[in-house]
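Student: Each in structure tokens, the structures are laid out below.
All of the numbers you see were taken from the coordinates with simple rules; none came from a lab. All values reported here derive from a predicted model rather than from experimental measurement. Cβ atoms are built from the backbone, for glycine too; each structure is taken alone.
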Structure 1
Amino acid sequence: MRLDRFLSKTIGESRTSVKKLIRNRQIFVNDIAITSDGFHVDTAVDVVRYNDQVLEYEEYQYYLINKPQGYICANEDNINPTIIDYAPEFIMYKLHTVGRLDKDTTGALMLTNDGKLTHRLISPKNAFEKVYIAEVDGELSNDLIVQFRDGFVINDEFKTLPATLEIVDKNIGRVTVVEGKYHQIKRMFGAFGLKVIRLHRERFANLVVDDLPIGGYRRLSRDELKYLIKD
């Protein structure tokens, strides 16, 4: 990999900025100052230093965001702001969202550039849980708990897989599902005449956003990632 590209990806600066660092003899490869931005780095062997710190290149990036309202889960859109545009790291690493949350939905959303892991996480056969808090415009009944548990047909399109509904308050429910059809949570309540007026995803697989304010984001920890990629 070219040294300027390596630096851009590891320290998050533009190609123009990192070229200045190289030409000012601020970058060392195997303890030798490199002055050519076209120098090639072997990411598996070479030790690159900047400001006395070793820079480590990771091919895949994994982030968790407590998604704010108003952003859509797409890489590009001509009308609405996308969650990819929300943070420079998401653009720099060319991330994509793992699944989708609606524009007005908040909560746990994972982003990565690891397509293989994304496929694993969104496949219903792997049954990764998604937990939502839904506030609706009516009162929840105990009958709904049974309906959600047994599954039901939505608009003659599909039958939902078994889901768990916990009534938190008279009009607030916690729903756990293992699938992610289009607008599924809203459509599940809508099938019983209830409109979702607020939706927040508390958990995606093992990822929770208790430590993040709305709009906050961070890299996944090693333990979190280990759980997601285990066989």
Structure 2
Amino acid sequence: MASGAVVRAEGLWKIYQEGGTPLAVLRGVDLSIDSGEIVALRGPSGSGKSTLLNILGCLDRPSRGRYWLGGKDVSTLDATAQAWVRLHYIGFIFQTFHLISHSTALENVALPLHYAGVPKASAHQTARALLARVGLADRLDHRPNQLSGGQRQRVAVARALALKPRLILADEPTGALDTRTGQEILGLLLELHAEARLTLVLVTHDPNVASVAHRQIQVRDGLIVGETRSDAPAA
């Protein structure tokens, strides 16, 4: 394994059955991501990048191949074990936020802490601190429909950080936002990365978002077909 690697994947295949015909969405992907790296996955729709992100996030299993997270082979874990890994090691940020509509910002951020068995008072204390960190100290009791798109994504970022994950996976985190708000969210992610040395994997079509990554990995037809590097992320 590469020194300091949080993610290592070897020979990942994902094959679906479509009308009785096998459809290979990933075709032997090898990938290594070091601790503290920002990596952008880029490629056209249907290239396999979201499928790859789902496997990295233990939301799906590869048909073949192996995947190590923090040195542990997680590719063959059962559903219960994968759920535990998702909760404790991975934070997710989605394009459409995935917030619970009837819950407040505070309750949404505290939710993973409740799942992890953290007492309610401690969970809410942590959630308050995280919401303050993302600039929403005055929106604790607001529900998602009372928040702007940028504010909802800030709640989602705070929720992703609740259990101090080793890996943050962000699927088009600025895709539903206007340019200015998207730039604000990107800046926030870079600040949090610098503070905590988070390992951050972004799926994005936006070249401005991809430009902050240490590496941009090109995915096409289920394969990694290219990679570009930069010395350091910049807003």
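Student: Identify the structure, out of 1, 2, from whose coordinates distance in nm of label points 7 Å out along Cα→Cβ at positions 27 and 139 was calculated to give 4.3.
Tutor: Corresponding structure: 2.
Student: I have 22.1, 71 for Rg and Dmax of the Cα atoms in Å, calculated from one of the structures 1, 2. Which structure is it? Walk me through the numbers on the way to the answer.
Tutor: Details: 1: 22.1, 71; 2: 17.6, 53.
It traces back to 1.
Student: 1, 2: which one has helix-only ellipticity at 222 nm (-39500 (n - 2.57) for each DSSP H run of 4 or more, over all residues; to 500), as calculated, at -6500?
Tutor: Details: 1: -6500; 2: -10000.
The value was obtained from structure 1.
Student: For the read-out mean count of other Cβ atoms within 10 Å over residues 35-42, a value of 14.1 was computed from one structure; give its label from 1, 2. Working shown, then result.
Tutor: Details: 1: 14.1; 2: 21.2.
Traced to structure 1.
Student: So relative contact order in percent (Cα under 8 Å, 6 or more apart), computed for just one structure, reads 27; which one of 1, 2 is that?
Tutor: On the way: 1: 19; 2: 27.
Computed on structure 2.
Student: To continue, here is another question. By the measure mean count of other Cβ atoms within 10 Å over residues 43-50, tell me the structure among 1, 2 with the highest figure.
Tutor: Details: 1: 13.6; 2: 17.5.
Top value of mean count of other Cβ atoms within 10 Å over residues 43-50 goes to structure 2.
Student: Thinking of 1, 2, which structure, once FRET efficiency 1/(1 + (r/R0)^6) of positions 107 and 211 (r between Cβ atoms, R0 = 41 Å, to 0.05) is computed, gives back 1.00? Please report the intermediate quantities before stating the final value.
Tutor: Numbers: 1: 1.00; 2: 0.70.
Comparing all candidates, it corresponds to 1.
Student: Moving to a separate point now. Kindly point out which one of 1, 2 the value 4.0 was derived from, the read-out being distance in nm of label points 7 Å out along Cα→Cβ at positions 115 and 147.
Tutor: On the way: 1: 4.0; 2: 1.6.
Traced to structure 1.
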